[in-house]
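Have a look at these structures, which come just after this line.
Coordinate-derived values only; no laboratory data. In this text the structure is predicted, and so the values were computed from the model without any measurement. Cβ atoms are built from the backbone, for glycine too; each structure is taken alone.
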Structure I
Amino acid sequence: MTDSNRHVYERLTAKIAPFASEGDVLHFDSIVRAPLDDETVGLVAEALVHEDAETRRAALFVFAGLQDESPARLDPFRPLEGRIRDLLLDADAGVRCDALMAYAYFDPRDLSVAVREFLSDPSGRNRLQAVRILDAERNPRNVESLLPLGVDPYHEASEEDRREWLIVREAARGAIERLTATRFPGGLEEEEVEGVPCLYHVWDPIWQWAVRQGFRPHG
């Protein structure tokens, strides 16, 4: 990061650090203790459009950490909703991932569309973020979007993506089980593959069950 890049980044993190840092690390769960004022909002706004991806990510991280589900914390950032939405298409995968988390705080009408687009993001971490949001919504209708993650074209295209594919796939399986209150299937034991605990042969029974239940997978 160049000196000019670091200027905004350091001003923003220095503003939050007294309330949320331990050494050189900002702890996400502690950021909410920081007071919210015009300077903080301005620094976040400036960092969101910065040329440096790390600075954009810092802005999204701080914004999300400041939220406590109250209008008082969210309303000062309302003018930035459009900027955050634009970052859903950022060239940097990490920025896109953090932007989705941040955008969800606004509870926008098109959030479900954005989440479903992320289910086919090239980054496994971004696909996992989308799965977690669908899981948290606890809406059984989300099963149709989660089902296609049993087969991941990014894994098929690149052997290096194998572990990310397993993580996303198993997260989707767990989400489907929670959304439907169904365990697939009862008799299989987990096996560890690439360091990921998997019910490795479970997706055929899931698809058979989905067909019987009338689900029409899309993704």
Structure II
Amino acid sequence: MSAGALPLLARLGEAASFPAAVRNYETDPWSYLRRKLGECAEPLRDYKRALYEDASARLLEDLRGTFLRPGALLDHKETFEKLLTPGDYADLSYHLEAGGDPQSRRAGVKALLAGAKIKTLFDTEALPPERRGKAWQALVAETSHRLELDRLEEIFGRGPKTERRRAYAVRRIRRNLAEFLTVTRGESGMRDEITLFVLTRIEAAIAALLRFLN
């Protein structure tokens, strides 16, 4: 059972900080940050699974009715594009084309959703760059710029990668990540739930950071 977005946001919060209690047993802040970002994989997949199940239930409920509101299918497509692998998304889009027998369409969608694979940034980043998709690459590049990673890479590339310069870079990264994550916080702390729109941008941030750190 997913505990909402909190496990994911907790890992990200740990990545964005390096308190004295951690420094007592962690001697390499660079590796620590990279490890904490890697630990986002399981809670991210769990949360996307919860969002997927909710989106699937809403889609099947809409397809149960005789009439669909204008734009409903397009809205569902936009949601599942962020959740499914390209192949499963293409198959789902085919079933969601207007027209055809409603009962057959619902049966086809239900069967597809039962076996579809949920994608995360870790699946996408495991692919060769040319197979990651232009939209994803553009989003990661935009997020990298927002996190000032392009500037850090330029500064970092001017000389030898000493421990002192690595420590400076990782401090800047933690600061920028913490600022980036303010959108996930409410008045009482971290939000239990975050939208798929925000989640996609968090995934792009993790991807951009891991590319830099690796």
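From which structure (I, II) was relative contact order in percent (Cα under 8 Å, 6 or more apart) calculated, if the value obtained is 31? Answer for the origin of the read-out: II. Can you say which of I, II returns 0.65 when FRET efficiency 1/(1 + (r/R0)^6) of positions 9 and 105 (r between Cβ atoms, R0 = 41 Å, to 0.05) is computed? Derived from II, not from the others.
As an exercise: mean count of other Cβ atoms within 10 Å over residues 33-40, calculated from one structure in I, II, equals 19.1. Which structure is it?
Answer for the origin of the read-out: II.
Can you say which of I, II returns 2.4 when distance in nm of label points 7 Å out along Cα→Cβ at positions 97 and 177 is computed? Label of the originating structure: I. Source structure of the calculated read-out (helix-only ellipticity at 222 nm (-39500 (n - 2.57) for each DSSP H run of 4 or more, over all residues; to 500), -21000) within I, II: II. Structures compared: I, II; top value of distance in nm of label points 7 Å out along Cα→Cβ at positions 49 and 129, i.e. the largest, recorded for II.
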